[in-house]
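*Asks:* Listed next: structures, encoded as structure tokens.
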Structure 1
Amino acid sequence: MSQRLFYILILVLLVACKKDQGNLTPIAVLDTGTSCRINDLELLSSGKWVACSGVRNEKGYLSVSDDAGVSWSSFKLDHTSSAYTIDFLDSLNGFAGGDFLHLWKTIDGGLSWEYQWLGNQVPMNEEDRPAIRDFDMLNDSTWFFCGGENLGEGVVYETSDRGHSWQFVFNQHEYRALCTDDVNLVIGGHGSILRSHEGLNNLEPAHFENDFVMDVIMSDDGDWIAASYQGAVYRSQDGLNWTNVMKGDRRLSQVVNWTCLAKSGHRIIVAGTDGAIAESNDHGLNWTRYQVNDAPDFWSLLIDGNQVFAGSEEGKIFRIF
């Protein structure tokens with residue numbers, strides 16, 4: 001073996017065995033009883049969780065637990081629709097979104113749900129009704145949701161009167177995530193990030209392409225954090241200019257696909273396929289990667305106190321930390 005080839009092999013091994021890579025064994029595995037992929041998890045108060053799950057265009061569930069995931073009560077959706085997102089304004093009032101622009105509303109903390117039809121504010125052709133992927137209630141009256149299908153069809157909706165009327169825009173990008181603060185709206189999806197200071201009236205395209213944003217949050221220090229399906233994490237101060245702060249991790253020709261983000265104070269967690277987890281304790285500037293042993297793909301995250309939980313396939317929730 002030549003000396004040059006020897007050093008190349010050593011370099012490859014060092015890259016493959018990153019020092020910040022650690023293996024984790026799940027502390028516990030909880031079961032919602034739905035046997036479906038858990039697409040979103042919401043913390044209402046310590047120990048009280050709401051989860052949504054389902055199979056695309058087949059069935060969906062909205063589940064609630066009062067004992068930190070030990071036992072669950074589930075509501076089966078009355079349409080052949082999966083549920084992908086949930087958001088609560090307070091401990092009682094919340095919304096869930098699913099396939100074909102379907103919405104459900106709860107006023108009792110997730111114990112019961114009522115279907116909310118958008119009426120003439122949705123396209124007549126069912127093929128033009130993409131799945132709702134993310135919902136965000138900015139305040140008591142102004143709410144947003146975004147959605148999309150098949151990488152090339154996306155939609156963003158806004159209401160300023162508690163859902164009585166909506167305005168919407170269509171775009172040639174599938175959208176998966178949105179996040180709002182008191183001023184800005186940031187929307188992420190396939191090859192596109194949009195930012196606005198005035199809801200849907202002033203959407204601006206960010207300097208972003210060639211990646212698929214799966215989730216967006218705002219850190220406690222006021223910066224935006226985006227996780228991508230190509231295994232990268234991005235950071236932005238203004239929602240228009242983005243910096244890659246964690247590049248995609250290729251191991252044995254496989255890419256870790258990030259799917260979800262969660263935060264608690266300065267702590268941010270990102271999770272993805274094949275049991276991949278990364279943690280930042282400085283608002284998303286620096287990251288430590290982990291691999292959860294014998295874990296499937298993760299699709300949702302919840303932080304309850306110091307404990308971190310990841311929703312996965314077949315209705316399972318893994319306690320990671």
Structure 2
Amino acid sequence: MAVGRAEGYGIGVDLGGTNIRAVLGDGNGRIIARISERTEKSKGPEGISQQIIRISRTLMERFRLERVEGVGVASAGTLDPKRERIKKFANLPFDEIPIVHPVKDELKVPVLLLNDCLAAVMGEKMFGAGRSIRNLVYITISTGIGGGIYVDDHVIFGKDGNAHEIGHMTIDMEGRLLCGCGKRGHWEAYCSGDNIPKYARLLLSRKGRGEVEESLLLKLAGGDLDRLSAKMIYDAAKRGDALSLEIIDEIGRANAIGFANVINMYDPEMITVGGTVALKNVDLVINPIKKYVGEYVVNRLPEIRMTALGGDTVLYGALAMVFQDQR
């Protein structure tokens with residue numbers, strides 16, 4: 001990977017359905033300023049690009065910068081084949097969001113747009129634990145499940161830049177749970193933050209009434225399992241609730257199947273793990289994966305570890321996009 005001028009500055013943007021976060025940093029991964037604000041949804045698709053422009057200018061003005069090396073935008077959602085606009089964003093009320101051309105035309109700098117998980121693995125590669133790793137995978141376990149992959153030092157894009165949708169691989173051929181994408185049996189339908197409660201209720205449906213009533217889970221849910229959240233399940237497990245620990249173990253097995261599929265397909269040396277669910281429940285997420293993954297893997301096991309970049313992995317990735325030639 002060719003690294004840009006370290007003395008220059010770039011802007012990295014993490015575009016989410018709820019918030020936009022942006023940083024000003026350099027090619028060594030030094031972040032010198034950041035801004036976070038609610039994503040502007042009331043002004044249509046063009047309002048998103050205008051918000052990115054305004055935030056970028058604010059960061060530049062703070063340090064009296066006339067220009068930056070570029071702007072990297074990492075976004076959830078599906079991108080168009082040329083990676084210039086967001087075609088589908090599940091958490092925004094519109095599609096076809098223009099990004100690259102409006103921002104480039106206004107700021108007169110290079111602008112790159114990538115999926116957030118793909119950007120995150122670039123952050124790991126340039127600034128995190130993957131610096132010397134040729135075969136690297138980043139997996140996020142958060143609201144959804146996603147990933148980014150390097151094979152032999154080449155980042156994998158796919159024909160439309162969407163080759164990283166690992167959360168939509170099938171781990172349950174019976175298709176007991178419906179994924180948010182509308183398909184059945186996907187990894188994300190069982191182990192993402194939004195869907196863990198559904199999987200927990202499926203598992204609890206096989207238990208006796210007395211066992212469920214004695215569980216701390218029912219108390220935390222106020223007596224109504226329809227109100228169950230992923231946080232409640234992990235909190236109860238941390239307090240030693242036996243039924244919750246059993247659910248966590250089953251979630252870990254399902255995660256291990258997903259990890260094993262990734263390992264069998266891409267043969268990585270290292271997998272780093274991030275995302276809100278994993279970062280807030282490190283041992284309860286990682287330990288069951290390590291416990292079960294060997295049962296499903298034919299390749300040599302890689303190192304599996306939490307990201308050292310914490311909740312900023314995507315932001316580091318957006319910044320890395322500016323300073324490395326990933327084309």
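Bear in mind these aren't lab numbers, they're just calculated from the coordinates by the rules spelled out. Not measured: the values here are computed from a predicted model. Cβ atoms are built from the backbone, for glycine too; each structure is taken alone.
*Asks:* Which one of 1, 2 has percent of Cα pairs over 31 Å apart, as calculated from the coordinates, equal to 28?
*Replies:* Source structure: 1.
*Asks:* Computing FRET efficiency 1/(1 + (r/R0)^6) of positions 26 and 138 (r between Cβ atoms, R0 = 41 Å, to 0.05) for each of 1, 2, which one ends up highest?
*Replies:* When FRET efficiency 1/(1 + (r/R0)^6) of positions 26 and 138 (r between Cβ atoms, R0 = 41 Å, to 0.05) is calculated for 1, 2, structure 2 comes out on top.
*Asks:* If you work out Rg/Rh (Cα atoms, Kirkwood Rh), for residues 58-241 alone for 1, 2, which one comes out largest?
*Replies:* Checked 1, 2; max of Rg/Rh (Cα atoms, Kirkwood Rh), for residues 58-241 alone sits with 2.
*Asks:* Shifting gears a bit: Can you rank 1, 2 by relative contact order in percent (Cα under 8 Å, 6 or more apart) and just name the one with the largest value?
*Replies:* Greatest value across 1, 2: structure 2.
*Asks:* Another question, then. To test your reading of the models, identify which of 1, 2 gives -11000 for helix-only ellipticity at 222 nm (-39500 (n - 2.57) for each DSSP H run of 4 or more, over all residues; to 500) when calculated.
*Replies:* The read-out comes from structure 2.
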